[in-house]
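Some structures are shown below for you to check.
No lab work stands behind these numbers, since they all come straight from the coordinates. Just so you know, these numbers come straight off a predicted model, no measurement behind them. Cβ atoms are built from the backbone, for glycine too; each structure is taken alone.
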Structure P
Amino acid sequence: MDNKYVKELLSWMKALVVAIIIVVICRQFLITPSVVKGESMMPNLEDGDRIILSKISHIDRFDEIAFEAPPDSDDNYVKRVIGFPGDTIEMKDDRLYVNGKLYEEAYLKQSKSALDNGETLTNDFNLKDLTGYEQVPKGKLFVLGDNRRVSKDSRQFGFIDEEAVIGDVKMRIWPVDSIGIIN
């Protein structure tokens with residue numbers, strides 16, 4: 001009878017070890033949890049939101065990503081990808097132009113609707129004036145926060161390295177009333 005319990009215990013221990021290995025592999029190579037800190041992505045992501053990042057998904061324009069913070073900060077940042085290598089970027093009259101093409105920033109609709117007439121959410125800029133470059137350099141990304149008036153983003157710290165990207169924001173898992181997939 002003791003032998004039966006030992007076998008059962010060993011079976012459970014093996015299952016536990018396999019489960020731990022699977023979790024470690026998933027966390028290391030596939031997905032990882034993160035916490036949004038600050039108000040720079042409001043109202044789309046709020047301070048304290050718990051999110052899941054995909055480490056393997058392809059990043060598209062306007063995806064929200066987490067990346068290693070610039071040297072002057074300890075926390076990782078969550079921002080929206082605006083520009084890829086080779087892109088030209090200009091903000092004029094609160095309208096975003098990438099490579100000369102006007103892009104509608106639907107994710108800013110709520111913030112823009114709260115503005116008074118004549119107010120802008122984002123001050124005018126272009127890459128040349130901000131960074132000295134006319135195009136986003138190879139291996140770099142240009143990112144902006146959704147809360148443009150308070151966000152510390154590529155307008156202040158410049159381009160980010162593509163290698164600094166931790167993952168693409170795919171899901172909010174907290175608070176409970178906001179759980180869902182993030183497009």
Structure Q
Amino acid sequence: MDTRACGCVKSELNLFSVNPVQLSTEDSSFTEIFPVASLNDKTPIEFYVSGSGEHYLDLAHTLLPLQVKIKKKNETILAATDHVAPINYLQNTLFSECSVTSNYKQVSSQANYAYRCLFDALLSPSVVQESMLTLDLFYKDTASKQDSVDIANVGATNSGYLNRYNICKESRLIDMLGA
């Protein structure tokens with residue numbers, strides 16, 4: 001050990017110290033912000049958030065609620081015989097790109113947003129995957145059974161697909177809430 005170094009204890013083992021108090025934020029609140037234009041298949045979803053010198057926008061606590069319904073191409077609802085389920089982690093894999101613009105200047109862009117989100121979900125602890133991420137329709141696929149989608153043979157079917165199928169069968173409305 002270097003003679004100039006001082007000893008220390010891992011912070012996890014420091015049981016008797018007083019925790020620091022966060023003093024920079026006095027209050028917080030959620031504000032509902034709607035898209036700038038109506039939603040359709042061809043246009044990006046855009047939000048405009050006007051700034052204020054006194055308030056701070058914490059993007060880490062931004063939530064995007066979505067309601068989706070899977071229909072046939074001709075706009076009719078799925079029948080009980082239609083075995084259709086969405087892609088895993090639908091809330092985040094639904095979007096191919098996510099960008100943030102501040103004062104008309106792009107400050108963040110992720111062209112491979114869906115892939116990054118899926119990797120983040122797969123690398124999350126299993127307790128998170130089985131609780132919080134299910135709000136975004138994340139159900140881990142069964143290893144080596146990603147293409148096994150035979151609903152009649154439950155034992156041989158991909159369990160993630162089966163969960164997503166049961167949630168959205170017959171064009172049920174799906175509520176998702178993602179960060």
Structure R
Amino acid sequence: MRAICTLCGKIAYQNPKMVVGCVIEHDNKVLLCKRNIEPSYGLWTLPAGYMEIGESAAEGAIRETWEESGADVEVLSPFAQLDIPLIGQTYIMFLAKMRKPHFSPGPESSDCRLFALDDIPFDSLSFSSILVTLKLYIEDVKVGRPRFHYGTINKIPGSSPSDIHAYTLDHHLQS
């Protein structure tokens with residue numbers, strides 16, 4: 001909903017925020033970072049954060065990955081666009097690989113680890129968007145090929161905002 005001045009008709013735009021990040025696979029494991037900041041302090045996430053003015057989505061994902069995990073990555077392909085209308089965010093996640101198998105936590109992370117898909121700490125993830133991204137990635141691994149995914153994440157009415165499992169993935173499209 002737009003805020004419009006009733007006197008002059010000027011629109012006060014409020015635009016969604018873009019969150020960009022990477023799903024980094026190495027030796028059949030994915031890289032996760034333990035958050036050292038709020039929200040979701042102490043919970044696991046994929047390296048991701050807000051895109052900045054002057055960078056592309058892929059450049060932002062590479063930068064955020066470096067800042068949070070110290071991993072120098074190469075983006076392989078777009079993986080998912082997930083819209084979260086309730087909080088005005090759109091996630092753009094990329095598949096990426098490390099140029100060198102080195103990573104270490106940055107200031108916003110207290111730990112970084114590679115997790116086998118069966119060992120991902122699903123009960124200790126930070127956000128619904130990260131849960132959805134990882135579930136879609138695991139589905140693609142089982143199918144044997146990466147696909148591009150689009151969907152809208154909606155919280156189940158009456159659920160706690162911190163309950164990352166209380167969501168629906170609506171309008172899911174995949175290539």
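Of the structures labelled P, Q, R, one was used to calculate log10 I(q)/I(0) by the Debye sum over Cα atoms at q = 0.10, 0.13 Å⁻¹, giving -0.39, -0.64. Name it.
Values: P: -0.47, -0.71; Q: -0.61, -0.88; R: -0.39, -0.64.
Structure R accounts for this read-out.
When distance in nm of label points 7 Å out along Cα→Cβ at positions 8 and 88 is computed for each of P, Q, R, the one that comes out at 2.0 is R.
If mean count of other Cβ atoms within 10 Å over residues 48-55 is computed to be 8.2, which of P, Q, R is the source? Before the final figure, lay out the partial values.
Numbers: P: 17.5; Q: 8.2; R: 14.2.
Label of the originating structure: Q.
Given structures P, Q, R, which gives the highest value for distance in nm of label points 7 Å out along Cα→Cβ at positions 96 and 160? Don't skip to the answer; put the middle values down first.
Details: P: 1.4; Q: 2.2; R: 3.2.
Across P, Q, R, distance in nm of label points 7 Å out along Cα→Cβ at positions 96 and 160 peaks for R.
When Cα Rg over 2.2 N^0.38 Å, for residues 40-143 alone is computed for each of P, Q, R, the one that comes out at 1.32 is Q.
Which one of P, Q, R has mean count of other Cβ atoms within 10 Å over residues 24-31, as calculated from the coordinates, equal to 6.5? Here the read-out was taken from Q.
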